[in-house]
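For reference, the structures are reproduced in the following blocks.
Every read-out reported here was derived from the displayed coordinates using simple, explicitly stated rules and does not represent laboratory data. The model shown is predicted, which means the values in this text are computed figures rather than measured ones. Cβ atoms are built from the backbone, for glycine too; each structure is taken alone.
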Structure 1
């Protein structure tokens, strides 16, 4: 008997967290399935195995589309995906992100043979950007998500939010994001002695949600001027952030590197990873920092950091303070005073740095690609 036919539907393979997860899972999926990767637009940032057939449903790659054009694109993609599933006899359809998930719900009305699996990647309540979009989501999620066979996300908090606030009642599981463990991770012993400099790093889109501005404010509060900060990523707030660095007189201590291919090259030469987000789904960047053996400081945002850094055990964090969680330090959202204190604490205590370096490596092992893929494959075949 040949391999089952499986498709993955998403918007693009650009530089995002969901796309990174897809690229990793594809490496394993091709061993067990005939895989088609179906994209709205022809934008590819991550490596795709040569065994995977890439199919583009639409032609436009520009983000400058009006509402009518976006709706037309959606209808076209929906129709083409329905035909594709039938023509290729797809047995398992897996979609990532809200718009593809809605397409899956619509297509399920016309294809009863294909198992429709959807994946939510961000905290739903925080993903909506206006009251109108919130009410649309309150209607669309239960109407279309509930037509699918099962759903997986990367956080228990996401599943709870979908169930309690959006009426999603299909079978749901959590499959955490996978990672390939690097060979050039930091040896924890390199943190055991005081250093002349201390290098912070953050990786992510430069936007309101990621809140890198908090890191700059924390830098300005620090008494130690040999602590530097590197930002990997780009976004619509980059110029604002660069101006902020000038205003705070941090230009000589902050490096804006933009989008880079080899993130590991940078992580391996830094001393601490900082996640400053207001909200996350599952922070890939934080996990990647841990996999390189970096001590980590993170906001206790919904969702992901508490699960990763404290095995989802709740913590109470006072304003301006940090908590030493099991695998890293946690602070409240947008608390630059607490971040300054946490950075200073690590900088002044090399043995604490070494401890959290070891704990980061230990925690990252639990998200190794082979282990997560085994869970994912079991989930694919679990329901219906």
Structure 2
């Protein structure tokens, strides 16, 4: 088999810093690939009115695999004001390029593993009796990636046909006298096919990796139709997995239980918004966004990314102080996806060794406020952290 071609999309801010570090680790482990750069992000929104150019979509259509760094997103008015003067008032509307990528390629499954590394000073610690306890967290969040509140079906001042349709629901009566310009509507759309698919993925993962439970984390007692559909499909699928328990939690209660019994959970499945929330919550228990990796998987195309943002305040620091591990772990997920699990395991083992030794720690691992002075306080640079990981390969 010839070399694979990976579409690399650094994006904005620290994305341009961490992505090359992941490629260094892939090279060090002996993964041979061709890398082709693709344009994405705020620069292209400003210059072209499109943060996800068609040329980037064509590269992903051709090569099927992408590594993505980070993106800057801003509110509607702010985005419009930053367009190049010649593009102002031309009808351009900013859409998140990562959301657009997910929808264009139907990257329906978002997998966000949150697993503790022994010795990480950022691991969650709770009080137990007269002492303290450090539960080891090992959770895989399956987030439906293309529907729900992120599907983009929304209006401010909805057109008459939309308003007339909404008014057929009895509970719209309280809004009948609200002027259109004062009314904003966002829809939360679930389909049975997507609910079935994401629940099936969660149960398959639980079976493969020995998790004892799959938890549907939604809000069916209030959002009865959409959350109810997800729960119904999970119950139907669970019949084919008698050895795996099906649990059900409400998103609000789940966020409270995060700090009570996080070690009890295995696979968690949610719609788009709630999956985003609960995955960030669990990421906070295992070290924060510096360790939070993810995969966006469709039937043909897959894109792997850290879940942290572009952190523009750190972009200009030289040397960079950011933690590259989320990006490197995302590259490991890509290796798993394409059948290179042995290489992925070796990289994760090297990361675990570096963390356990505690000799090389980025500023976040030292619980310092980010800034150029952290290096003087003993924090490793981004490059030094990558060097330490490579040294243990």
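Of the structures labelled 1, 2, which one yields 14 when relative contact order in percent (Cα under 8 Å, 6 or more apart) is computed from its coordinates? Label of the originating structure: 1.
Identify which of structures 1, 2 gives the largest calculated value of mean count of other Cβ atoms within 10 Å over residues 30-37.
Numbers: 1: 18.6; 2: 13.6.
Max of mean count of other Cβ atoms within 10 Å over residues 30-37: 1.
Tell me which structure, out of 1, 2, gives 21.8 once Kirkwood radius over Cα pairs in Å is calculated.
On the way: 1: 21.8; 2: 22.4.
Of the options listed, only 1 reproduces it.
To which of 1, 2 does the computed value 13.5, 40 (Rg and Dmax of the Cα atoms in Å, for residues 278-349 alone) belong? Derived from the structure labelled 2.
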